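Undergrad: Structures are listed in the sections that come next.
We did not get these values from a lab; they are worked out from the coordinates using the rules stated. Note that the coordinates shown come from a computational prediction; the quantities given were computed from them, not determined experimentally. Cβ atoms are built from the backbone, for glycine too; each structure is taken alone.
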Structure 1
Amino acid sequence: MMREREQNIKVPEICLIAPSQTLADNVRKLAHERGEEIGIYVGVLDEGLKLAQSLSERGAKVFVSRKGTAALIANAGFNVVKINTTLNDYLRHLHLMKHCQGTMAIVEYTEFVPELRSLCQYLEIQGAEIYGYSNEKEYLKCVEAVLKSNAEIIMGGGAQLPVEAQRQGKPFTVVENTEKSISLALDSVQQLLKVQKEEAIQKKHYKIQLEKYETVVNYTHDGVISVDTNGNIAVVNDKALELLGIPENCIGQSIQRLVPQLLFNQLKNSGNKEIDTIVRIKENMLSLNKIPIEVSGVFEGAVYLLKTVKEIQESEGKIRQQLHKQGHFAKYDFNDIIGNSPAIQLTKKVAKTYAGVSSSILITGETGTGKELFAQSIHLNSPRKKQPFVAINCAALPKDLLGSQLFGYEEGAFTGATRGGKAGIFEIAHGGTIFLDEIGEIPHDTQIQLLRVLQEKEVRRISSDKVIPVDVRVICATNKDLTQEVRENRFRMDLFYRINVLKLPIPPLRERESDIPLIANHFIDQFCHYYPEEIKLYMEQVYPALKGYEWPGNVRELLAVLERIVTLLERDPDMDISLSMVMENITNTSIIVKKPNSTRDTRIGEAEIRAALLANSFQKGKAAEDLGISRSTLWRLMSQYNMK
């Protein structure tokens, strides 16, 4: 608590009451960068509420806080803006904790407990104990219970838990807010303070105005109109005047009379918000959002948000460009597919031909053959190459979440759904290519939805009654025999023929043995930091065995074997390596990779090196050539003899 001599010191109008010192430090830094004066205080739950009461008496008008502390301050009648903790923040921490050994305990404000349970289920975290609290007394009981439990890692915040967990040596983590969420809260609190100063009116009317401004912030568009309970215009911006063709002196006039297409009376009677309604007003095709404002269940007005369809289309283009920057793009081309064998050359030729059309492609092949490399290469050589390339592994997601990832969902579609809903990858890939890997793993219900999207070229989000047109080129891949899956009724026949318009089988590595040295040398050039030429000589002894191997993991398995050999030889060039050390299921385990006789470095002394360098004016490349060794071997020997 504050000292008595501080009781009469005036404080800033905006005050942060932070449940943690970390949040306080982050807000202080951001406020300094923004040039804003904000009082920074640390207090949790009941202590935070007492701080708010004291600070309010000393001039604080609005508060910023988080979770339970913010709820207590708001329930006490103070104006407070919450710093939101997003599901992504929790997801990141839970994903890290998932890989820790032992049981897990989470202490969290009651409001967030259901979402945490859903996230734990999504991440397949078993046995996580979640302790919920709604006040300081319950919080202290939760802390005591957690510390007495068998939990080996703890997630939670507040004052006592981190301190006690650290004192007892128990690993713990605290979900802190991102700079973006803090910045959004500071934006909102500045707007809130402005409204307070401008609207010196009775409490009820002030609350109505606050709801209107917050609605505008939450559903921001270019054209904005706010009306009161009778439908008279209270707020209008220039863009709305332009789009609707109404006079500047329209404040106080009836929106129903000026713009009957907005259907004010219908909105007032139904009380239901309408989002993304298309309406034509004075030759303008507009996207219209109508949001009723209710206070304590009573209709108090509405906000209309307008945007032209042309502007929406331009925004979609910008969004797609941003998605491209965030990783929805292809990075591998046909040049990255190494091999000169007839099998791989024919496959690349067929794939390049397929790239010029937009028909669906089914890529088949064993695991590790490079199916996604071909999918990305096809996209980069197609007319869609400047548009998004979105890949998803159908076997990597739980079956109950796959549909929401493919097709998207509306707000409230299920517990833990993102506020405002979320676009599926078909929407994200609009204009580009979608790659569905392991297509044979999708459940039957999702197969039906996917078939409809491919047939109708439109997608319907989960819990939505609207369809969204999509233009997407679909490339699927599988290591299963889908014809057998169809015969056994595990894969729909109509979907199979829809995705199998163009077929691209990828040859396994055992059918392109001549490519093994090319792939190996390419890998060594790319990833070997020391002695690449010597390691290539070592590999010459191994190729007969590698070419006779079945390679169940194909190129992926070959790269793993190469990485093992390079790792061993880079650290000990004189090591003799048995193939059983670097390969699984190898028949001839007696084969040993020995140091080749052609390497001269064991017979080259310091004096010989100095003579070669002197004879070649210290040009190391020429000196190495005279010595009959590679430049990297010369460097290694010079280092061995401590020669500068």
Structure 2
Amino acid sequence: MTTLCFLWHMHQPFYKDLWSGEYKLPWTRLHALKDYAGMVEILAEFPAIHQTFNLVPCMVAQIDEYASGAASDPFLDCALARAEDLSEAQRNFVLKYFFQANYDRLICRYPRYRELHEKQARKETFLAQDVRDLQVLNQIVWFDEDLLARDAELVGLTQKGRDFSLADQAVMARQQKEALQRVLPVYREFARRGQIEISTTPYYHPILPLLCDSDIAAVPHPGVPLPRRFHYPQDAREQLERARAYMLEVFGAAPTGLWPSEGAVSDHALALAHDSGFTWAASDNGVLGRTLSRDPGVDVTYKPYVWRQGGRDMRMIFRDHYLSDLIGFEYSRMSASDAAGHFLDRILQNAAGHNAAGREALVPIILDGENAWEYYEANGRPFLRELYRRISQDPNLEALTVSEALAKFEAEPLQGIFPGSWINANFDIWIGAEEDNQAWELLLAARRAYDETPDVSENARRLAYEELLIAEGSDWNWWYGPEHGSDNRPEFDQLYRDHLANVYRALGLVPPEALAHPILRSLQAGEIHEPPQNPVRVTLDGEITSYFEWMGAGRYRPDARSGAMHGGSQPAREMYYGCDGECVAIRLDGVSHGVTIRVEFETGITEAQVVVGRIAEMQVPLAGHRFRVHVSHNGLPAMTLPAQGWIEIGECMALAKPMLPPP
């Protein structure tokens, strides 16, 4: 028997400004519409499938406020207002932000939405009807997939598709509120049935080991540049204890399980979690590998452990990083049947050694439960249904909650844990880069100001401390540094600095001047595309034969940043290309052996002659004026360079003409 443990992590940062009472960004509301209830409700079709849902308390608090009507945000205000009544600033806001949706899966699904997107790209004037259609469609695309299919009013709106009336807009608003009100009761009901287990995370999603002692970041990454030491384990304890108490209040049962924010663990953090009442925790098998000083293969990943230190015990599982990332980043480009088949085939292959030895395998699948689905067909519902159906029908597979699985297996002891997170088994995403370190310095200054200003009212200190706890969340530093990109990075930066400024305001102090200036040094990294400057002729040997071989070639680099989810693999770090008038030469850096590379011209796809060494070099006969490259590996769908559009080679051909022999 092979036991699958799915843990879906539902998480949004705290978007509310406590000083003004306004929600600055809409993502908790939009994902509450699209993902949170539906991910649980689908399990009603598969009673044998039990799962764990990890809910971040500050996200739950926001959902509760939206459901009660106590919360709003400028995005919602603009979506619900009469198009004719919008101010110029609001119209500009709508045109700027209401196309923030996956282009292929969400925008193109509705012809009118795509039409409006193209109209905006052409910078044409929007009439009132255009704006109202955009207001309605931008909200409709975020509704739960199954709700859109079964609710008569929503079916009517989607079938109408355009020329929406004020009455249609009112239906959208009412349906949205009703959908938000359904989210938390769904979790209560399925937890009461025993089909799901609810685990949690420290209240505002901080990186616990860094709160306990930020200098610990140097253990997994010796020599990393660090800010002044942040050392407030009492705040880590507060975040843990408050999380457990709040979840008890909302759901009627205190969670026993903890997904530490970003799977970030240390001995100190686990000790605090144990003392706060948690009995199990989870992290990544990269952390397990560094703890055991060995490769975290399936033989060590597919079983539970018990962390023991100082008389404390904490049961632990460690996610299969590769399998979890397949769902998060790869399967959206495959059919539901192919993806589910590939996933379960890999699990059965991985578990074969355990089963042959007479041992059951415990396979932990832990990943973001919301952000991936907008890249899938129908918000991932066909994939999930196919996956759950196959598991339900296979007598050698079962899907259990974490607590159910831990009750079945004997745990292997761990005498301590290596400090790290699920990303590279270190803390580099949140500390070490210039922007990250400045954010920590500003947080430390605010924390010290709080300690040094005791003579204020109890309410003022309570507000100041709440703002500090919010600022300790991991999400602000997720967007600082070079790793992640978003159109909303400036808003995240502003909101972080607002939370810190509110600490000073609550204490009756003047916020420092530094909080008035952005921490961000740059905005979106974006892709790089430089056209060729010289004709290119190469030696196909997988090496850079000489300094001059690729000099003057065109250069294309995909956007190196990822977004709200971290992971996935780029098929190549960079692509260089050129033409000699007869052939196109292409170089890919960062490509591993065993890949399949195809070059596509407008006239068709060509299998390239490829040599892979330190680089991949290939040459194909010139067959058109533009091309793109498809790279696939491990039987997964090909990724394309560039992701959208083509590489134009007309300039290459013009450069190459002098090299051709005379007629």
Structure 3
Amino acid sequence: MSAYNVAQKLIKSHLVRGEMAPGTEIGLKIDQALLQDATGTLVQLELEAMQLDKARTEVAVQYVDHNLLQTDFKNADDHLFLKSAARKFGLWYSRPGNGVSHPVHMERFGKPGKTLLGSDSHTCAGGSLGMLAIGTGGLDVAAAIAGQPYFVKMPRIMGVRLTGKLPKWVSAKDVILEMLRRYDVKGGVGKIIEYYGDGLAELSAMDRHVIANMGAELGATTTVFPSDEETRRFLKSQGRVNDFVALAADKGCTYDLEDTIVLDDLVPLIAKPTSPGNVVPVREVAGKAISQAVIGSSANPGLRDFWIAGAIVKDRTVSEEVSLDINPTSRQIIQNMIENRAFAHLIKAGARFHQSGCMGCIGMGQAPASGTISLRTMPRNFPDRSGTKDDQVYLCSPETAAASALTGKITDPRDLEALYGMEYPRYEAPELEIINTEMLVAPPEDGSSITLQKGPNISSLPDFEPLKQDYEVPVLLKMGDHISTDEILKAGAEVLPFRSNIPEISKFAYTVIDDTFYDRAMEARGTYGGHIVVAGDNYAQGSSREHAAIAPKYLGQVAVIAKSYARIAWQNLVNFGILPLEFQREEDYSFLLQGDLVRFKNLRDAVKAGGAITVHVLKDGHGREVHLSHSLSERQLAILLKGGVVNDFKEKLAVQSPR
């Protein structure tokens, strides 16, 4: 191969194991690591279990942006723990309220040509700067911080050519919603999405962030943009022009798959409940009354996104039926919003300002009223993610959210011209933004003497037993397609404070689907020694939270049997010693029911041998064999058989440091 696309260049320059053949396992050198607090507490506990002395990556940053509500001691204690762990293990620490991890990392640390691994599925937003940025489970990030390669199946590269210019009232959010309209939440699985073409000139670096961020909703491994003059402009605006490196696809390069988006043809789009892939034109649902519009999150984090909302509501008042909630990306963004008057316009119009963080995106407050519609510029609208059981969350652009906040109903922003005689506001980015680094704490040169500060809610990782030869366990739950991590282990203010307390957070496993699951799992653990669950396609789509694997593991989950898996969740299951099996026949999925008893014989040997794995299903006094398979590499098999990555690391450390 003589001509490479951008994704291939990034992979080739960091490849330490394997070959760039789609579907085969490769190992990548990781330059930077990103942690957030909802997943980072577990990562720091894993680093403690691995007995790490100091981070081996060029840069590693611990952000506090998810669990900001301090309704009791738990979150506040965890913030102190994270600060002490960052100092001990050599990570930067972004203090509570400093800002949302992905855009702050892009502003302060992201560099074209580098690799970034993060314990958050939206880490892929870093691809907007010409990085290979991948979200994954915390154990993978802990291993990378400890200096290990990151292993992933080599994706296919999908080139998406952008041509033309964005029409008035259409923005970057509509580009990624168009991709979701075409490909739904599974269309990016096993792929890297690379954008190129003359249409890139229409997209600022933060516009590209919007598109790259929600590549996670496509199921893509990551999204990649070239590093060009717009990248240089952005880094210059952040006072980091010296970090610019040009990175472009070679002339004559090819892609495994290709598509084209003509920007001129796009219209304002919106994702209806309860999936980011349920996309229609705004005009198709226009007129429905709303009670809330929320602007912010890592999916629309740019200064321009808040400015356009402020320009739309300027000298007007939000409908008395609507709460317009503003979640500023960072303290730096707030300062710049004050400078360009967006803050004043929004406040005068009646907007409610919240602290810099993820907030309602992760269900940390801002729950909408029951039975009402909430418009959000956020990346996900899975059931109950907002904190309201019967939520009706729609995903849209800042233009659509602000227009609808004015009228009190879902409104195509193009209609503002007729309703208010409003011209489309044109944003001009400042050459140099106001920079604020005051809330970023650099690591000390040597943190070896620092003691981890653990509150009473923080418990060390439980021990996990290796995979056994024989099991006879019940099917405790049968699920359909596209089950999300929010349904396996819910987010929100009630649950996330227990993220560093595995026994407690396990009580919430699968409760969105079945609120009897915990009691039944504990009974099965005592009677049978464990359980399995069954699912359809794309099991565990959504966030990277490994609690969706570790909590079921704590409750005795031996295996998941599904038609297919989301990438991150599949790896998380392996990392914690849960066997991810796949149906070979559709009729076996239909045959296997909740309550069935299944028997595995010589399972360790069968897993090591590869090929078909036979499970005997006991049903009504009769039996039937179901044939399953797995697609694990030899490296993953070794980890799984030991009971997970932590056990694997402990074994390696014992060999390296014999007593």
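Undergrad: Where is Kirkwood radius over Cα pairs in Å largest, in which of 1, 2, 3?
TA: Working: 1: 30.8; 2: 27.0; 3: 25.1.
Checked 1, 2, 3; max of Kirkwood radius over Cα pairs in Å sits with 1.
Undergrad: Here mean count of other Cβ atoms within 10 Å over residues 60-67 has been calculated and equals 24.4, so which of 1, 2, 3 was it run on? List each step's numbers first, then the result.
TA: Working: 1: 24.4; 2: 21.1; 3: 27.8.
Derived from 1, not from the others.
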